[in-house]
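Quick heads-up: structures coming right below.
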Structure I
Amino acid sequence: MSAWFAPGRLEVLGKHTDYAGGNSLLAAVDRGVTVEAGDADVGIVATTTASPGEELHLTPGEASSLPAGHWGGYLRAVADRLLLNFGELKPARLTISSTLPLASGMSSSSALVVATALALVDHNGLREHPAWVENLHDQIDLAGYLACFENGMTFGSLEGVRGVGTFGGSEDHTAMLCCRAETLTRFRFCPIREGESVAFPEDHAFVVGVSGVLAEKTGAALEAYNRASLLTREIVEAWNLATGAEEITIGDVLASDDDAYEGLHAVVAHNEELSARLRAFLTESEELIPAAMTALRDGDLARFGELANRSQQNAETHLGNQIPETSRMQAIAADLGAIGASSFGAGFGGSVWALVPRTAADDFAKAWLDRYVAEFPETAERASTLVTRPGAPARRL
């Protein structure tokens, strides 16, 4: 029997920055997904506490008729990728449980991918496989590889295959594998590079408000999510066309040219949509996150809170991934006296975090939820709050 726990993640700052080569400020949390892998007779058999009574049967490499957005699609993506990269897999029975709110922005889907992959890797002894030894040297490599299970990209010599339909990056997987308890860590992406870490204030906590509007990467939400990603590619294409460069991400452009900040604005000035997307990225990645790290190191929580509130405004005005529920939830948190508050994750639903004194967290959580549900009564059965602090990374149980 192999059992793995993968935590959810809190994107403190870094809305839609990772896949464009930007910064994110991240933490793992103390809740997550547990996957146990045991022997089976054939294929992969899976059950989850999130869907009692349902038993899923998958054959790696074979098409299935799962509906879009079904949790089994993530298991299929994991199994198909491991089959392609390492050969035939042993039959396995997977038992899945979760303490994360589903589709809340805390990345329950990526936690499912990470925990499932690690359990199957152990079940099949893949860490000794020559292809593993060649390509995966540390946790940073592993995070980048597991992200490719979702976006379908090739990693090193490990060939890509159909993912889950998202054009996302590796932020979630990096937080789950590389963040540490009681700390916030800055990472830059494409490729993943770990930056500085700062201790989370001992006498404070994050309260997470789950809006009750599902942040599912399916249907219209998937299209909107992928559009935010594709716009960054169009920005880079405009830069390459204007300069003759061959950069891949906005982060690459910034690293390649000292005048890129102004130059990027110039090459997209004719296109309002691209200009807004560029402004969203540069403000979040290159201005707010470095300033937030300085504020945290200095113990200036008031300044950190101001920067978090600016991140929310940036998302609403320029990124365009907010909905009335998440915008109002953030505003209510500010009204109730949160030091800072900001939505996080893919957007188009999901959650908001609020930083508050630890001793006041439970009372704040109740008041926050009461105020929010009073304004959005249709969310009453799905909205919730939870109190959390930065937790440990994924681990074998």
Structure II
Amino acid sequence: MSSIEYKNDILTVEGVPLTTIAKEIGTPSYVYSKAEFTGSLNAFQAAFTGTSHLVCYSVKVNANLALLRLAAERGVGADIVSGGELFKALRAGISPDKIVFSGVGKKAAEMREALEANILMFNVESAEEMRLLARVAGEMNRRTKISLRINPDVDPRTHPYISTGMKENKFGLSREEALPVFAEAAQSPHLEVVGVDCHIGSQLTETEPFIEAAERLKKLVLDLRAAGHDIRYLDLGGGLGIRYKDEAPPSPADYASGLKKVLGDVPGLTMVLEPGRYLVGNSGVLLTEVLYNKANGDKHFVITDVAMNDLIRPSLYGAYHGVLPVKKTGETPLTVDVVGPICESSDFMAKDHPLQPVAGGDLLAVMSAGAYGFTMSSNYNARPRAAEVLVDGGHFTVVKPRETYEDLVRGE
């Protein structure tokens, strides 16, 4: 049962009415359910019971310290892509020996920070990156573990902007390109080649692409071992999808079962999994207030105080997010566009969306907003970023206050 549900026609998060949160905190506000987040995390971890594995939460999805601490308390590691994400993961208490550093454009300064923290390993994306890392580690008199990211050329069957495992994408190396890089890295006294890494894309709703990638990488792992490389980790990335509208993504159990069938007979291999969206996407809503109604002929607009700077996914990807009234009236829905106050035609949360009649002052909830919501938000139009709220068993806490106008000019 979801922790986000109607009770007496009021939308609630763990029993807390969103009307109460709006009255005390204001709008726009991101509201997260601890129970929903930890329940998804527990289900994901349980699916891989009986296998050697490490779950590393994908920090880019939602980097709020409160959520990172919940992950740390459950022994989860972190998949990071920047020095800032390293800083936040460490601040939240995530053990450095459970942190993997991914990303196609690591800077030398970020490498130094990660080496000083003694993270588990770097997921290296290119020969040039490998050489820079070897040089930086040498300057620090360090030896660090690395895996090489392979681009398996598998179609993830998702939006092209979040497809990362095909040959036309900028990520990773082909098998043919990778083999000499493995050999070169093994010659460095400052690099220890221990793994193979891939990430084929995000919001996948089928197991077949994951299994196809795992089969291709399994063969590479066995070939590399035969060539003398001590490959101990296979980082399979993240990408497990969630339901936004009518998708039917596989469960963690189905996902894990497919991977276990492919990789279960490879001895001494630890699977590294990097879930993000699956853990937090459906754990959060974006709470907003209706400002005005407007009609242009047959076109109806509901203008709200939430905008594309708060949640850019609909504008950027054409992504679907359901929009629900916080107070349900049962009136016949209208077909409307839910839009924001920014002077861009792309500033919308939903188009041609069924919604009961609403008036200025009414509250709406943009659903499935926990992933890539606040973390991708901006101050466009000099708009302070939204508050973030965590609900825990009938109580709620502001885990990031709403920005002020003074925050907009801090440091200028």
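Readers should treat all values here as calculations from the given coordinates under stated rules, not as data from a laboratory. Please read these numbers as outputs of a predicted model, since none were measured by experiment. Cβ atoms are built from the backbone, for glycine too; each structure is taken alone.
One table, with the values for the structure above:
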| read-out | value |
| --- | --- |
| Structure (I, II) behind the derived value -12500 of helix-only ellipticity at 222 nm (-39500 (n - 2.57) for each DSSP H run of 4 or more, over all residues; to 500) | I |
| Which entry (I, II) yields the derived value 19 for relative contact order in percent (Cα under 8 Å, 6 or more apart) | II |
| Value 21, calculated as percent of Cα pairs over 40 Å apart, assigned to which of I, II | II |
| Which entry (I, II) yields the derived value 2.5 for distance in nm of label points 7 Å out along Cα→Cβ at positions 17 and 33 | I |
| If mean count of other Cβ atoms within 10 Å over residues 121-128 is computed and equals 21.9, the structure in I, II | II |
